[in-house]
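Taken together, the values in this text are just the output of simple stated rules run on the coordinates, not laboratory data. These numbers come from a predicted model, not from an experiment. Cβ atoms are built from the backbone, for glycine too; each structure is taken alone.
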Structure P
Amino acid sequence: MEPRKPNVEELLNKAKEPARKAPAWHAQYRGKVSVTLKCAITDYQDFGIWYTPGVAQPCREIAENPEKVFEYTNKGNFVAVVSDGTRVLGLGDIGPQAGLPVMEGKALLFKYLGGVDAFPVTLDTKDPDELIRTVKLIGPAFGGINLEDIASPKCFRILDELREQMDIPVWHDDQQGTASITLAGVINALKVVAKDPQKVTYAVIGSGAANIAFVRVLLTYGVPAENVIMVDSKGILHPGREDLERDKENNPYKWDYAQRTNGERRTGGMAEALDGVDVCVAASKSGPGVIHPDWIRAMAKDAVVFACANPVPEIWPWEAEEAGAKVIGTGRSDFNNQINNSLGFPGIFRGTLDVFARTITDEMAISAAEAIARTAEEKGLSETYIVPTMMEWEVFINEAVDVAMKAIEQGVARRTLTKSQLEQRASEMIKHARQETELLMKHGHIAQPPQV
């Protein structure tokens with residue numbers, strides 16, 4: 001049957017709706033997050049307990065035993081969303097102030113989807129050493145750091161050094177978050193087409209932060225490096241790429257993958273990379289027309305295609321379907337199979353914070369991917385349903401539990417809880433965040449959005 005071709009003009013107009021409404025909505029609320037109290041205030045005397053003189057006693061105990069900071073403060077649920085504004089969405093280097101609405105939006109998703117108290121922290125520096133030093137300096141106030149929208153390749157070094165030097169989890173959502181949800185999608189898409197993830201071949205289009213991390217996690221998951229072919233703006237990565245060798249001090253990650261991946265030692269561009277492979281994961285430039293239908297036709301039977309560029313995927317889903325792709329995902333919510341970071345980080349941090357973990361390992365990210373995949377599989381997989389949506393809130397609880405259990409198993413957790421305790425904790429925190437928002441809306445403390 002001929003695939004239905006949506007009206008492209010209607011789709012583009014629909015895609016523009018959020019941008020049309022956003023200025024008025026942001027102006028009405030003057031941002032998206034604020035600080036609220038979590039302790040009771042019963043009378044004037046309570047201030048003497050919450051502040052001076054009573055507060056001095058927990059301060060003394062923390063000074064004697066620093067781990068008590070997790071018991072007496074909200075440190076264990078605070079996350080800093082840190083950005084220098086050098087690679088904000090598809091807008092590029094727009095600076096820390098222009099990037100602030102995005103970081104507030106991230107904080108909103110942390111709270112509503114994961115019950116995590118997150119704060120936007122945009123830094124007025126492009127110097128990676130200065131950023132690293134600043135994050136380390138603010139570290140004592142937070143239980144975790146979420147790096148966001150930092151340009152490649154410096155984002156790799158920043159993440160690596162902070163993970164090594166800090167005793168709280170540091171996460172770059174454009175790297176590890178994208179890797180987790182993409183792996184979840186791959187796991188279930190290959191179940192739909194009855195193929196083994198360890199035996200199929202992959203073309204990874206785009207070699208920025210997202211796909212560099214995805215390949216790392218994919219290899220940790222057990223996929224042989226020789227089964228992966230990576231492509232950047234100049235073509236397929238392979239050992240003969242002199243430009244990558246010259247730049248290896250600045251970007252060692254791409255040079256490393258040029259040596260380890262692409263077992264067939266293919267050369268050329270996207271067309272050559274896609275020829276005969278089973279899976280295409282693209283996170284490159286906005287389309288359409290970046291990936292041609294003929295290249296999809298040349299892929300293996302029952303191919304999986306994730307075209308995740310925003311706002312327009314590298315190839316329209318119906319074009320990929322016409323060309324023979326069996327399972328198709330994009331980064332957009334108005335198509336089936338949205339591969340979106342927001343499905344990952346709220347639950348991953350929920351579980352990480354609940355055990356006061358010192359880091360987030362790649363194995364923890366894989367546990368999150370498996371939890372995402374399992375949640376969708378329990379509902380029934382199909383070509384048009386391989387991952388849950390953000391409204392299926394049980395996925396965040398499942399992620400939190402599995403991530404926390406993996407942290408305990410790997411010895412990076414400060415406290416040990418049972419599976420049932422973790423499930424109860426995650427459920428209560430997420431439910432509280434949602435109910436608090438609903439209550440404030442019901443009583444008019446949060447107004448309805450403006451009609452525009």
Structure Q
Amino acid sequence: MKNFKLLILSILVITSGLGFSQNPIVRNQFTADPTARVFNNRVFVFPSHDIPTPDGKGLRKDWFCMADYHVFSSENLTDWKDHGMIVSQNKVAWVDSSSYSMWAPDCIERNGKYYFYFPANKTVADANGRKGFGIGVAIADKPEGPYVPLPEPIKGVNGIDPNVFIDKDGQAYLFWSMGNIMVAKLKDNMTELASEPLIIANLPQKGLKEGPFLFERKGIYYLTIPHVENKIERLEYAIGDNPMGPFKMTGVVMDESPMNCWTNHQSFVEYKGQWYLFYHQDAYSPKFDKNRSICIDSLFFSADGTIRKVTPTLRGVGVTSAFQEIQIDRYSSKSETGSSVAFLDSIHTFNGWKTKLESKNAWVQYNTVDFGQEKLKKVQLKALSENGSTLQIRLDRADGPVISEVKVPKGTSWDTIEAKVSKSQSGIHHLIVVLKDENPVEIDWIKFE
């Protein structure tokens with residue numbers, strides 16, 4: 001019965017477009033600019049959707065190319081469901097469908113309706129003769145849609161990266177960027193401005209700044225932005241006591257990407273008592289940073305309300321079941337020597353990565369694995385070793401208890417190997433895989449039964 005349940009779960013994972021708890025969380029398409037919101041006790045993420053530039057469209061091959069939006073959701077931050085496309089450039093009356101410019105979006109709920117805000121290039125100039133970017137609104141009865149776009153963009157707004165915030169008194173605010181960071185009040189209908197746009201003062205004047213996201217915690221308003229202080233964007237923040245400012249630049253949330261992705265884009269959400277930072281990098285496209293992927297890491301505050309800097313991880317957040325394929329290449333930590341990660345296929349990067357252990361006692365650790373309450377019988381892993389090798393599976397630390405020893409046979413192709421589990425332990429543990437001889441081994445995944 002247990003194996004049957006696992007089979008059904010595997011089928012659901014394949015057919016429903018789920019993502020996973022490791023970074024990046026979406027594993028079958030490029031995603032960027034994530035806005036995370038909590039609706040109906042689930043986390044919904046509204047990202048933009050990078051695609052390779054199609055031929056014959058007259059588009060720059062070295063630039064961002066985005067034609068539509070998907071929405072993803074999760075109840076446990078581990079299993080992410082793709083609800084499919086919600087808005088397309090081909091089905092919005094005011095959008096130039098040849099521009100592929102559907103950049104960073106946002107979504108918010110009010111009075112049982114869901115308002116999805118998105119930027120795109122306009123087909124015609126406005127009354128002031130400006131064509132450029134407009135910000136539109138699509139409305140739905142459920143966070144996953146279907147969404148119906150309004151026939152016109154918001155009047156008086158020319159820019160990108162919309163962000164909407166509703167304060168405790170019910171007043172809604174729209175933030176956006178276009179050279180500067182702008183803000184205006186919204187009417188109760190959430191589709192029209194209720195005040196003249198203002199430039200937010202006291203932000204950096206040098207270097208590109210964009211992507212505003214405002215949130216409130218314990219009476220402090222945090223205005224967060226990507227900003228190019230040096231050569232690429234890092235995530236910075238300012239604090240104030242009013243949504244429209246004034247704000248004081250306070251610190252850095254995340255440093256420039258170690259993967260050298262030129263952009264970053266952020267949102268912040270509290271879910272079940274924990275704060276999280278959503279952002280993007282270029283893990284699946286390291287040679288072209290206009291194809292990006294969204295990630296999550298935990299966020300913490302100091303006692304004075306300042307944000308503790310977040311270091312991006314591969315492991316991400318959430319609990320991984322021991323009975324599903326554990327991608328240990330999304331490691332929490334590893335030995336300083338003899339361990340590395342590489343693509344399984346450098347051309348088809350969505351196939352994921354492999355872990356390489358190449359010297360005796362090299363190890364990799366993957367945190368927060370749920371072994372459940374039933375006694376484990378065996379471990380499976382997909383691996384290859386040209387000369388044959390021996391692996392030890394340990395719990396909690398590199399010198400922790402050995403629960404299995406796996407002999408990887410000599411060969412030049414991938415094989416699924418099984419071994420008995422000798423010391424089964426229930427509950428949540430860290431998982432460590434250690435190479436016990438000098439023969440290198442490559443590992444795709446590991447799971448238990």
Structure R
Amino acid sequence: MDTPYWNPKTETLPRPDLDRLKLHKLRGLCEWAQAHSPFHRRKFEQAGFSPDQLNSLDDLRRIPIMTRDEWMANQAEKPLFGDLITAPRENAIRYHLTSGTSGRQPLRVLDGTKDWEWIAEMWCYGFWGFGVRPTDTVFFAFSYGSFIGFWGAHYCCEKIGALVLPSGNMTTENRVRQIVEMDATTVCATPTYALRMAQVAREHDLDLPGSAVDKLIVSGEPAGSIPAVKKMLEEQWGAKCGDTAGMTEIGTIMIFECSHQPGGTHIIEDHFIEEVVDSETLEPVGYGELGERVVTSFGRGFIPLLRYRTGDQVKKVPADTCSCGRNGDIYEGGIMGRTDDMKLIRGTNVYPRAVEAIVREYDAIDEFQIRIWRKDNVQDEITVQVEFKPDAEGQSDEVLKTLGKDLARNHEGLRFNVEKADAGSLPRFELKAKRLKDERTYGN
């Protein structure tokens with residue numbers, strides 16, 4: 001009988017047994033980091049922490065928080081990889097870069113053989129949980145560069161036994177044609193690029209809803225859990241859409257949407273400890289409260305990750321919110337946004353994800369971009385440029401008017417400038433979309 005769980009032994013463990021397993025793994029990880037990572041050894045000494053202090057999971061907060069800034073500083077001081085790594089460079093088999101931030105050096109990451117086996121295994125939790133099986137043909141709309149992206153998912157599918165179709169640097173039209181011609185059943189892409197492929201399919205009379213695709217697995221952007229975006233994707237592909245999320249720093253996915261589609265993403269509890277804390281105080285917040293994810297990862301030995309501040313904004317709800325039977329708690333709505341994405345406009349907090357959630361309610365809109373600028377070098381302004389579908393041009397005036405009202409109503413009355421963009425003038429994206437342009441020269 002086909003089980004919905006990749007690892008039923010641990011995915012259905014009762015919570016007390018699961019907590020004992022996590023405590024055992026946490027002790028082992030901290031002992032490894034102390035013995036082999038000078039970076040962590042210094043942090044432990046500065047915080048007065050020792051692994052033998054871990055008597056329960058409540059002692060987790062004795063471990064010092066780790067941040068991206070100090071990791072980057074460590075690599076800058078000790079190029080190229082810093083002294084966070086626990087083994088010599090020649091022991092590594094894979095090299096990856098974070099997708100980076102404009103004007104900043106991306107983090108450089110190395111993985112060993114065991115790390116890479118674990119990375120693929122974590123993707124197996126997510127793909128199997130969403131219904132991928134050995135009989136599937138899986139298409140990866142992914143460029144296979146140094147950004148980790150879907151690399152682990154590729155090897156996960158080979159591990160499951162599915163047929164893998166890597167698309168490399170193919171054009172969007174050729175990708176869509178191959179999806180149809182090869183009877184791909186599962187397609188992996190960012191939400192933005194999945195919408196773009198659907199648009200190109202329509203332009204070339206390629207019938208995606210009538211194709212063999214029945215599963216669309218997205219990652220890389222918060223949009224995968226925005227209901228309006230998911231609805232668009234499922235309608236335009238004629239397939240069920242599931243969200244996943246990972247980080248280059250962690251190496252793999254930590255959360256995934258199962259086939260029950262509970263409106264959020266399960267945590268892989270036997271391989272990660274996911275805390276949700278207040279971004280200012282770093283104190284834990286309860287179920288249903290918005291906070292920042294802090295992740296401890298048990299699987300990557302080359303780079304131990306202990307209480308790493310991700311910057312992701314999430315709301316955790318109990319595992320039994322979903323009927324699938326997994327013990328993994330759920331992030332309601334997936335990744336809600338990022339702390340560093342927030343922009344302050346005339347006293348009002350604006351998150352790109354919240355803007356996208358509203359824009360995507362309008363079926364007439366094909367693409368959009370957010371522009372923040374300073375009028376007369378004094379007043380901050382925010383403009384949303386929207387590009388309409390060819391058959392919806394006649395609706396543009398009414399949509400622009402109504403969209404402006406909706407954006408203001410959901411942002412404490414903040415006035416948004418809403419403008420029509422020429423057809424084909426806004427950028428399209430294959431990997432992570434960059435729809436926000438902040439043109440201000442100082443401040444936020």
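Given a computed value of 19.8 for mean count of other Cβ atoms within 10 Å over residues 47-54, which structure among P, Q, R does it belong to? Derived from Q, not from the others.
Of structures P, Q, R, which gives -14000 when helix-only ellipticity at 222 nm (-39500 (n - 2.57) for each DSSP H run of 4 or more, over all residues; to 500) is computed from the coordinates? Considering all the candidates, the number was obtained from P.
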